[in-house]
1. If you work out volume of the Cα convex hull per residue in Å³ for 1, 2, 3, which one comes out largest?
2. Say we calculate distance in nm of label points 7 Å out along Cα→Cβ at positions 24 and 112 for every structure; which of 1, 2, 3 gives the highest result?
3. If relative contact order in percent (Cα under 8 Å, 6 or more apart) comes out at 13 when worked out from the coordinates, which of 1, 2, 3 was used?
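Bear in mind these aren't lab numbers, they're just calculated from the coordinates by the rules spelled out. None of the values given here were measured: they were computed from a predicted structure. Cβ atoms are built from the backbone, for glycine too; each structure is taken alone.
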Structure 1
């Protein structure tokens, strides 16, 4: 059984974390472990047609963002690593400085100390020197900074296709193949876009 921690924080772009949960739901013998911050929940309401309850149900397991005694807060709990999608400046700062006051940062810090992969879809632009310094420090700690920059060589026709390409590339970094990435010089896979959900 493979496990991946997925954190959805309060930056714009919560659809990346949602789509990762949807895609991994279809992968056999795979568990997703969700940490959803209050700001992330607020952004789900503002940016998508999903309800917060719908997003929570996509995960196999979910933890309170304040529960630093959760399973994912220990290195003895084996995972493939952690995807923070999207990653807010606050979360990036905490991970860069090992400020483990909440579960997102604690879980990321645990993955880094265990030399597991941590991928941060840092969603901020433009950048000032403080942002760049944080990205540098998080990278020195072992994290991978992956701004969700769209790949236009795939000739996307919809926003869903742009999102799926980015999520697929993020999952590539964990060695998880979900057959949704249009790879350079290869034919496009049949992308199954997420269904549109109305909040209830």
Structure 2
């Protein structure tokens, strides 16, 4: 979110900032365009893509399907060492919340989800999930931290880890679903409040 939705990207300025030639910047822009993060308009320029609620909802749907399957499996198979890793991650989250370090908190939030996906034993799962979550994750940076939301997120994380530690796949699924669906509750009003950030089509 250093560049806002709809903002023009000037390749020359980026080259100067990074101290690189135009070739790697052009390659990076092409990759970003393929991922739907920038729009390249001939004779006009390259622009940061505006948000699409359709893409956000689709990404959230895919991510939920993946994570519910993953957390169910992990709740059944988690080792003592894996539970220790999750609880250690939670303790760091708690310290970061106490310090008001929200950027650090969201880093370890992401790491907790990555650990759960990795514990399934499926190597590509994290990459698929990250791709699905791309547009959602970008949009959520506009609204976070919402007052009180960080503490609630931490409570939701505790419930997920407690269910995994108890080897209760039903409770793990329910806790994960509740957690993941909170984000859309905050994102959907953003389309009405900030229409300038969204693709009107």
Structure 3
């Protein structure tokens, strides 16, 4: 598509590289930024550069942080015997929003996906194993319920079981507000397997 400005064209192309942003949305965002006061645009640009300059990975849990080790790993209020293994930093954010989990985390940086060329060496598995032996008595595998997440769960279970910690995973089933008629067979099967006694 031809635009009246090369600078606008470049901005549209940059926005279109973001996940979930198509060319129409990229154009809308670009035109919105064009209407904003210059100081707002500069503030956003600084925030983008700051994210790249200031954020790193925690040397312990591999989560994103500005301080190494991160505030979760150094907090005296965290339960040090339980670790939750997740795929991405966004999973830590989601779990922290619940205010239910008070243990430690380990971020793998993805899931096994041989078709995409992602193997164990591409994930933070070595760093996970380096945290044993230690105080950890339970590892919760909180990986996404995808083919890749399931493969990673099976792989990690085989690696972690001999280390002596209890291995568990998040319960799965029908979401609150969901209808049985719209649930797929796999979800219904997992819900039946994970049923609780009242």
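1. Largest calculated value belongs to 3.
2. With respect to distance in nm of label points 7 Å out along Cα→Cβ at positions 24 and 112, the highest-scoring structure among 1, 2, 3 is 3.
3. Structure 3 accounts for this read-out.
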